[in-house]
1. Match the computed value 3.2 of distance in nm of label points 7 Å out along Cα→Cβ at positions 232 and 248 to one of the structures 1, 2, and report its label.
2. Which structure, out of 1, 2, was distance in nm of label points 7 Å out along Cα→Cβ at positions 24 and 48 derived from, given a value of 2.6?
3. Thinking only about mean count of other Cβ atoms within 10 Å over residues 16-23, which of 1, 2 has the largest value?
4. Given 1.13 as the derived value for Cα Rg over 2.2 N^0.38 Å, which of the supplied structures 1, 2 does it correspond to?
5. Can you tell which of 1, 2 yields -1.33 when log10 I(q)/I(0) by the Debye sum over Cα atoms at q = 0.25 Å⁻¹, for residues 120-215 alone is derived from it?
6. Which structure, out of 1, 2, was distance in nm of label points 7 Å out along Cα→Cβ at positions 112 and 264 calculated from, if the result is 1.1?
7. Of the structures labelled 1, 2, which one yields 22 when relative contact order in percent (Cα under 8 Å, 6 or more apart) is computed from its coordinates?
8. Supply the structure label, taken from 1, 2, corresponding to log10 I(q)/I(0) by the Debye sum over Cα atoms at q = 0.09, 0.12 Å⁻¹, for residues 56-199 alone with the calculated value -0.42, -0.72.
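Read the figures in this text as sums done on the coordinates, not as results from a lab. These numbers were taken from a predicted model, which means no experiment stands behind them. Cβ atoms are built from the backbone, for glycine too; each structure is taken alone.
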Structure 1
Amino acid sequence: MSAVAEHGVSIGLSAAIVSVADERPSVLVVQHPGAEDALPFGPFDPLNHRTLDSGLRRWVGEQTKLELGYAEQLYTFGDRGRHLPKPDEGARVVSVGYLALTRQAGERKSPDTQWSDWYRYFPWEDWRDAKPALIDSVIVPALRQFAKLATSGESSEQRRERTRLCFGIDGLAWDEEKVLERYELLYEAGLVREAMRDGRKPIGPSALPAPGASMMFDHRRILATAIARLRGKMKYRPVVFELMPPSFTLLELQRTVEAISGIRLHKQNFRRLMEGQGLVEGTGKFSAHARGRPAELFRFRREVLRERPAPGVRLGARKAS
């Protein structure tokens with residue numbers, strides 16, 4: 001009997017379902033008492049699911065009562081032990097991760113699901129108000145210790161360079177797209193709880209994991225991949241409008257982009273950027289609930305998809321930190 005037949009491999013489907021409401025970028029999680037948060041996930045049934053995509057949509061609908069709109073495949077995750085603490089306890093699960101975008105509407109129909117702010121799992125990623133203090137007070141000192149403990153000078157230098165690139169220190173700029181690289185570095189250093197759960201030891205006798213809620217299996221790694229993909233993709237594809245209502249103010253659009261990217265943008269530059277790129281057009285109507293002077297309502301110009309090959313929301317107009 002072959003090793004594959006003896007141990008078995010099963011295919012799972014995991015979904016990072018993202019929405020933005022009240023300037024909070026949220027992910028739909030499954031919650032059970034006494035357990036870590038989990039992304040919605042389920043098995044791929046080759047007999048009843050025509051494609052991976054159709055399988056995902058089917059069981060997500062059954063599990064969360066949501067009908068998915070935009071969804072794209074992220075990556076295949078198959079690290080040993082991601083579902084099983086021991087290699088001989090059953091089939092090895094290879095999970096296909098997806099990013100899905102939706103708008104929050106009404107009450108949740110599934111009692112086990114909850115919209116959760118994704119910065120709860122990645123507090124070092126939100127720079128909208130200021131650089132998170134924990135980067136300089138907790139993360140960077142721990143990663144410098146991680147570099148010192150390397151077994152060779154070359155490995156130590158590689159760890160220092162990764163710290164500089166990932167967390168934008170020593171004169172380097174913060175790159176909001178390096179979400180996965182930052183999580184992977186923290187994992188390798190034993191600074192996230194999933195690493196200790198998987199058998200890695202924290203750095204030094206008194207080291208503690210970096211703040212941030214852990215997730216079941218490798219779901220925080222999948223979520224990091226989804227955030228990085230969305231932050232990068234919205235710069236060259238208008239996917240952010242999948243999260244917007246049919247009509248919106250430019251400030252509402254800006255706050256949604258900021259919520260996803262984790263950085264603040266210049267208001268006037270953002271307005272010029274949106275109108276100059278032909279991504280939006282005025283509706284001739286005004287917001288009735290805005291404070292002070294009513295704000296004009298805009299809508300997404302779908303014609304831009306035919307006009308340009310890469311119509312996205314550029315983030316060059318950042319507000320100085």
Structure 2
Amino acid sequence: MDKVTISTFQLFKMFPDQEAARVYLEARLWPKGATCPTCASRKRITTRKGGYYRCNACKLDFTVRTGTIFGRSHIPLHKWLYAMYLLLTARKGISSLQLSKEIGIRQASAWFLLHRLREACGNDLSVLHGIVEVDEAYIGGKEKNKHANRKALVGHGIRDKSTVIGMRERGGRTIAKPIENANAANLRTAIHTYISTGSTLHTDEHMGYHGLNGVLYTHKTVNHNKKEWVRGTVHTNSIESVWAVMKRGLHGVYHHASVKHLGRYVNEFTFRLNDGTVKRHTLDRLASFITATVGRRITYAELIA
């Protein structure tokens with residue numbers, strides 16, 4: 001076995017069927033034994049057939065799926081694990097059409113499955129500190145491909161595009177969130193929410209970042225309008241590399257991300273950078289993904305509402 005990754009063949013040998021996947025998930029989510037998802041009790045649990053359990057404290061019948069993104073899904077658990085593996089190891093993501101062919105389910109089911117996985121990717125409560133690079137990106141169609149009445153007449157063509165703010169700790173984690181627009185109020189709200197005070201911010205010369213240098217943060221900038229990309233240790237190259245991968249994935253793999261679902265797609269890409277980084281062994285990445293599935297369920301009705 002490779003030091004940092006496993007092949008699909010090795011994954012199939014580890015989880016050849018639903019029972020093997022169930023045992024693995026129970027070991028990851030219940031390291032001290034079956035635990036009731038409602039009352040968190042482990043003392044009065046009765047084991048039943050087929051992976052079912054009964055909590056005699058609150059009279060709940062449950063499985064390892066209960067209270068997770070796997071809840072009420074008819075897709076076998078080993079197919080869920082393979083889908084998680086594919087989402088983690090595909091640097092730019094995997095389309096629902098491709099996933100449906102890989103695991104043998106309908107494309108509509110694969111689309112729903114992927115969005116449930118992305119919902120789990122948003123379970124990150126990190127706060128960044130130290131040197132943090134901050135930048136905004138505009139997600140949407142290319143101007144040259146738009147109809148004439150949809151093209152921006154001036155500026156950088158950001159009309160009708162969605163705005164995403166990205167914050168990357170130098171040598172650390174990345175957080176990215178869609179915002180309504182890149183005005184000073186929205187940018188500062190995101191910065192104050194996700195970056196600890198006392199940190200050093202590296203940004204470009206966007207007007208929305210003006211005035212951040214002071215008591216709460218140290219603010220340093222590079223002027224991209226004057227072709228200044230690096231000044232000493234000051235740059236935004238790390239967060240720019242995040243946008244490069246994200247945009248290639250959104251344009252090349254997914255082709256389109258609606259405003260409604262954009263946040264989940266962004267969460268997917270940041271999860272791969274953080275807990276899904278290739279520097280960690282594949283099984284460690286998979287374990288982090290499984291831990292994130294708890295309490296993050298979304299129904300199909302909520303997804304399409």
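1. Label of the source structure: 2.
2. Derived from the structure labelled 2.
3. Checked 1, 2; max of mean count of other Cβ atoms within 10 Å over residues 16-23 sits with 1.
4. It must be structure 2, since only it matches.
5. Checking each candidate, the match is 2.
6. Traced to structure 2.
7. The value was obtained from structure 2.
8. 1
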